[in-house]
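In what follows, structures are represented as structure tokens.
Every number here is computed from the coordinates shown, using simple stated rules; none is lab data. Being a predicted model, the structure only gives us computed values, none of them experimental. Cβ atoms are built from the backbone, for glycine too; each structure is taken alone.
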Structure I
Amino acid sequence: MLRRASVALLFLTIACGPEHRGGDDGVSGGDAGPPDAPCLTSISGKVFAPNGTLPLYNVMVYVPENPPVAFPEGVQCTSCASDVPGGAIAKAITGTDGSFKLEGVPPGENIPIIITTGKWRRRLTVPFVGQCVDLPIQDGTFRLPKNRSEGEIPRIAMVAGGCDGLGCILTKLGIDPSEFGTDINGPQRIVWFQGVGGTSPATLNATSLWGDLETMKKFDIILNSCECDVHNENKTSPDLLRQYADLGGRVFGSHFHYTWTRTLIPQWAGTANWQAGSSGTPDLVDMSHPAGQALATWLQTVGASTTLGQVTLSQKTPAVGAVTPPTVRWLYAGAASNPTTHYLSFQTPVGAEPKDQCGKVVYAGMHVASGTVNASFPSGCNAAFTPDEKALVFLLFDLTACVDIIL
């Protein structure tokens, strides 16, 4: 159907596009003038998180040529490629305010639109798109899925810890509480694991996750909440986490989870100086690279920053100094000669060529959501995002996106 629509679009574009008005070929007489511009059919709008209120950067919006197949379950290498599943008749990427303009859309009825980043994907249908016009979409319409019935969501292992409440961030992001479970073989997209001191519905302890590569491979992402100390006694097979990341897994850790990089996984130790540098205010966004510039602008867009490149973080736990390129520094403070890094990321396998890297690790030198650490889930989760949490949201979607060359 869409192939026929594409042909129709080509015909319509020609019909209302460049038109010679005669006389400019030197043969026929008449009125010579510049050709008309080709007409464009487009859709414009914004893409939001599942909650419908937080705009998202760097999300793809496209009209599929064919219906895409379902994402495979479990960890995989998802390096960036130019093609999209099912092919695209038209595609666009959202800006720092979540906005997009999708040009070259076939006019007609029931036009399918897909919004996707990483393993997040939702299919929507626009009832009617007029010929040679731009159709604006109401804010909140184009958002990522809240649950499996709305679309595809990456599978997340959520490790609860006694000093950070990362699970609440996912509910504030708009993911339905029904998508949280305790069975690694169940249908829910987020599965709880119990770290030291954590308050959660978990029935499985974190060691059963970190100590079993096959269990980790069931998940696209592992989110490790701070356990109030390093607790190396429950991380008895640390190289398995490295293997998971090298296969394409995504790992996030806050505060004392620096132990994986500082002590437990030698291959990761060189990604940064794992000792804090000088502190100070304000907290800064590293705008020396394009992704950092996007983060700085996005933080202003979502109300987490009043001055471009600056943000106020409330629960910092300094543990990292300067990063070692190509590790990416996102947030930092202190003197340029001896900074403290608050947020960093690196791709895995560490030291491999970018084309051979599949996984990604994000570390936060802070307690991102400590205010909800002992809250009942999900009723005790606060509704509003703090600046610390908004920064995490940006990096969470960067963490789940395909792996590309670091700019």
Structure II
Amino acid sequence: MALTIPSETITEVLQRTDLVELISRHVVLKRAGKSWKGLCPFHEEKSASFTVDGERWRCFGCNAHGDALEWLKRKEGLPFLDAIRRLAAAAGIPLPSVTTREPTSDPTAKVLQLASDHFTAALAAPAGAPARDYLASRGLSAETIAELGIGWAPDAWTTLTDKLARLGFLSAAKALGLSVARQGSGGHYDLFRGRVIFPIRSHSGALLAFSGRYLGTTPAPKYLNSPESARYKKASTLYGLDLARQDLRRTRTAILVEGNFDFAALWQAGVKNVVALCSTALTGEHLALLRRCDVTELVLLLDGDKAGQAAITQHARLILPSGFATRVAHLPFGDDPDTFARREGRAGVEALISAATPFSAVFLERLLPRGAQAPFEQKLRGRQALATFLERLEGGFWRSAFLAEAARHFGVPAEDLLPTPPSSGPRRA
């Protein structure tokens, strides 16, 4: 059964919600006539195209828009009922007893559960032995496999598609990306084939999608996630958040890793305040999800290779002004969190986290490794990279404090690091 709230109650809640105050918790807004403007939290931009006017907000850059309910749904990942309850409580409006009605015809939740059951049954079947052997080689126990709901997609073309089609769910399977239309010849085939499957869930535990690690020998992407759908948005989903929420609130620290196996290894080792990005860049919506879990500190535990370290620079514009105290844990070169946690155990991971370096120091070290002792040419290149970053960092405390730290690292006055305005050229006599 589904819950409904009278439309007049929803209207009253929206009318009594201070939308500017609500959005200002996440976006720096400045008065612009009768409306308010700021940088859009849903995409990267240099000039403000995000506006708040009355009971509505809109970004003219990415066209995201809505009211206070849509804001909470998009920014914090809240389902409708949780969003209206939060706004009603803040406005002091008691919600009437809700009535129940039959659910709509949307079958996607049922299809996802059928698919998950199919994958877990396939892992337990005799034909799932290669997948079980692989998981054992990755050090995962039967308890962890069950706890995470890990399964197996057999290396067959239409096993899941045929099952869902017989039940009348082919359209829903296509909408979720579980079944893919064949080009030219007609028919459909399974997206996931020959893959160890991790279910991806919302912060509340609802099934959203799947992620698969390929075990075959023919050319194919090593990791494959479900495509985005009406239920699944990568930018607002963190793998493992449903499991980690209590430990995130207890420690107020989130350890951020890249992949499913990284999460699984730390989780099994006893490090529970961990979430994974799963093949996407960190977003403002991810940070909002963590903020809802009372997280105040982030620890980036990324791969020790060049790609993992390069991600630090990519995350800088989002992290530095976010309000999170952020540190970077340094894995040995070539290590990843999975192999490190299996080798060193919980004590090793906790020691690594304790020794993590402040994010700003790591970022500046990447720009100018030798700091104030660097020769002029290196400082010039570092300043150019820093200026590009500063242009995208909104003014205020975060920019000023970071600029002061950068000046100490470079060994020059802060004003000399500011982006240089375009020159109009030499004056003629």
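Looking at structures I, II, which one was distance in nm of label points 7 Å out along Cα→Cβ at positions 71 and 151 calculated from, given that it came out as 3.9?
Comparing all candidates, it corresponds to II.
Looking at structures I, II, which one was log10 I(q)/I(0) by the Debye sum over Cα atoms at q = 0.07, 0.09, 0.10 Å⁻¹ calculated from, given that it came out as -0.36, -0.57, -0.68?
I
Where does the value -13000 come from, among I, II, when helix-only ellipticity at 222 nm (-39500 (n - 2.57) for each DSSP H run of 4 or more, over all residues; to 500) is the thing being computed?
This figure was derived from II.
Using relative contact order in percent (Cα under 8 Å, 6 or more apart), single out the structure from I, II with the greatest value.
Comparing I, II, the top value of relative contact order in percent (Cα under 8 Å, 6 or more apart) belongs to I.
Taking 18.4 as the value of mean count of other Cβ atoms within 10 Å over residues 159-166 derived from one of the structures shown (I, II), identify that structure.
Among I, II, the structure yielding 18.4 for mean count of other Cβ atoms within 10 Å over residues 159-166 is II.
Have a look at I, II and say which one yields 12.9, 35 for Rg and Dmax of the Cα atoms in Å, for residues 271-358 alone, as calculated.
Matching structure: II.
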